[in-house]
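Have a look at these structures, which come just after this line.
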Structure 1
Amino acid sequence: MKKTILSLAGFFLAVLSFAGTEPMPKPFLELKLNGNLENTGYGEFTVSKLRPDNLGWKKGRDNGKSVYFNNDLRNPGSRGCYSALVIPDGSKKCDTAEPFTVAMWIMPDPAVMSRSCILFTGFSGDFGSGIKILLNGRNVIVVEYGQGTRKTLGSVRGTKMTVQPDVWSHVAVTYDKKVCRIYINGILCKEDKIELVTGSSSEITIGASRKGYAYGYRGCMSGLCFYKQALTDQQVMTVARGE
């Protein structure tokens, strides 16, 4: 009898556990960046290297590889000459005027922590349109958004938690057409209501901007994904845990 009761209890716990787990959507764009630039998401993309001399591969998470951006942050004349990954027409396909999530793993070099560096951008100019995700000089993740003019430029700063050098951190940004949220290691660290994020038809660049609107990133990156929906808190945590 006791065994039957224990078995039933285990069954109901399993059911409750399963019921509390949200299904994970498949990424539209998924760049594992573990030795190649292949997209394993369901969208169709081509990825190329911009100024590949400062792009390479280093040891990544879980004994794999990760892409390494070796951008020069000391020379002011290097702005606009950074290395990056480029997705032509990426902003047109990854429409930031609709709900979305951008997620990635990063491990910044200590040298990058005093600069404001681009991680992901679809900006077509100084003020948008689209979004730009940066790691600023205070180790904080910042999302800039705009509709092409200085007046419409805004930002959300994830001040609750910071990213540390030489440590892998999972970064996620979600937008549900009303609220922008920033997560670090699956934990919500900032949310703000923002104005409409106008989509862009420009390319997406990863690790820098072609035109040098901020410093280029220096450090490792892997597991970059774009979802065509705003993931929930639980879903972001699932991705951050690698489940």
Structure 2
Amino acid sequence: MSRLIAMFKNIFQIQFKYLFHWSLVRINKNSNFHIAKGVKISNSKIFVTKGSSLSIGENTIIKNTHLYVNGNVTIGNNNIIDNGYMNSKLDFNIDGDFNLGNYNRIRSKIWLRFNGKLEIRDRNNINEETEIRCDENIFIGSYNQISYKCSIWDTNTHNIYNDAKRRELTDNFFPIFGYEFEKPRTKAVHIGDDCWISKDVAILKGVIINNSSVIGYRATLSNCEVLSNKVVVQKIENSFHDRE
């Protein structure tokens, strides 16, 4: 009984503590929740479902973020997670396993479904309006620079049903459009170390980017491998005419 009282007291103290920083931390029973020393949570909402786990390492800052955990999330030391220049809150919607290493600055949306597995190692910078969508497995190594408005997806995100089936789902689940009841096609994505990913790049399912590669502005990659120390640019054809 005393152990149970101590557990609830600890949970209550955590929730009460962060209210003063305009944050709401809700931990369901039978969940594991650990916050190391020096962690700062402000203007954020954190929700951990029954049976899930969340561990936040030393000196990590979480600001202007909605973090939903239905699975297992480990956030290492000295990370900065915030919304940057965006007016809206940053969304981490985790229905799977997410491991974040140390000394990262993350300003991208992260969405895991269908028990997806996402690992981001150390000292990465991932900028605003980038979206990571993981339904299977995404690995991002260390010392990567990932620019603005990039898409990193290991999934088609939706299934393509025949017209009758899509209409049936639309009618049954209105006002939810594009409802998914089964996992779409997926293939793992791997990004190595020391890579540069430029603005508006799309990295789609099945892509492997090896170490020290550069992916140029607005390039789209799908189901391919980029060898180490390569530069990928989208082919551009310009037409020049004399002025009348």
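Bear in mind these aren't lab numbers, they're just calculated from the coordinates by the rules spelled out. What you see is a predicted model, and the numbers here were worked out from it, not measured in a lab. Cβ atoms are built from the backbone, for glycine too; each structure is taken alone.
A few remarks follow.
- Among 1, 2, which structure scores highest (criterion: relative contact order in percent (Cα under 8 Å, 6 or more apart)): 1
- FRET efficiency 1/(1 + (r/R0)^6) of positions 155 and 203 (r between Cβ atoms, R0 = 25 Å, to 0.05) - highest-scoring structure of 1, 2: 2
- Winner on mean projected area of the Cα convex hull in nm² once structures 1, 2 are ranked, highest first: 2
- Ranking 1, 2 by mean count of other Cβ atoms within 10 Å over residues 83-90, the structure that comes out highest: 1
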